[in-house]
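Read-outs: derived from the displayed coordinates by stated rules, not from any lab. The shown structure was predicted, so the numbers you read here are calculated from the model rather than taken from an experiment. Cβ atoms are built from the backbone, for glycine too; each structure is taken alone.
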Structure I
Amino acid sequence: MSENKVAKKADKPGFFTRAKNWIVALPGRIVAAFKNMRAELRNVAWPSRKDLINYSLVVIAFVVVLAVVIGLLDTGSSFVVKNLIEL
């Protein structure tokens, strides 16, 4: 049994061999990632200019409404805390 363990350890590459293989394969993996990204971007259904403007206006309106709500909550909580401290 101990011979099998020694044989299995001998088959497994060492740390430095694995590190070298990882570094050697890195440029290929980076190139593959960019190729996959390009292929996926070709499959994207891009919005029309009109849709893009509408979506942008909806997002801006939503941000403004939330800013007003958060501002009112902040002002109200500041007022309550100030009055509680003055008690």
Structure II
Amino acid sequence: MSIQNLNQLYQHFDDLCLKENNDDELFASSYIRGFIALSASKFGDETQALSTEFANDISAKLTDSRSELTPQDQQIVSNYWAELKTHFTA
């Protein structure tokens, strides 16, 4: 999967909904998508590159929201974010 900008990332999330994915992946992707949308306005429009600074802002928001999730859900979101974050570059 090649994701280079915000628009492609949103398309990836939309594609997940169309495929038969597991509930954990759908939960994590929709949860993280909300934090991506919150951070996105700081960094540009939907064609913006997925930068390290953008990823760090999302990571901080996810860390601040940990109390919203059960420990099991925290682990699901953390694992999914770790995988997704590899698409964000300097």
ask   = Out of I, II, which one gives 10.6 for mean count of other Cβ atoms within 10 Å over residues 52-59 as computed from the coordinates?
value = I
task = Determine which structure produced the value -31000 for helix-only ellipticity at 222 nm (-39500 (n - 2.57) for each DSSP H run of 4 or more, over all residues; to 500), calculated from the coordinates; the candidates are I, II.
result = I
key: Origin of the value 0.10, where FRET efficiency 1/(1 + (r/R0)^6) of positions 12 and 60 (r between Cβ atoms, R0 = 41 Å, to 0.05) was derived from one of I, II   = I
Structure from which 0.10 was derived, FRET efficiency 1/(1 + (r/R0)^6) of positions 36 and 68 (r between Cβ atoms, R0 = 30 Å, to 0.05), options I, II = I
remark   = Value 85, calculated as volume of the Cα convex hull per residue in Å³ from one of I, II, is from structure II
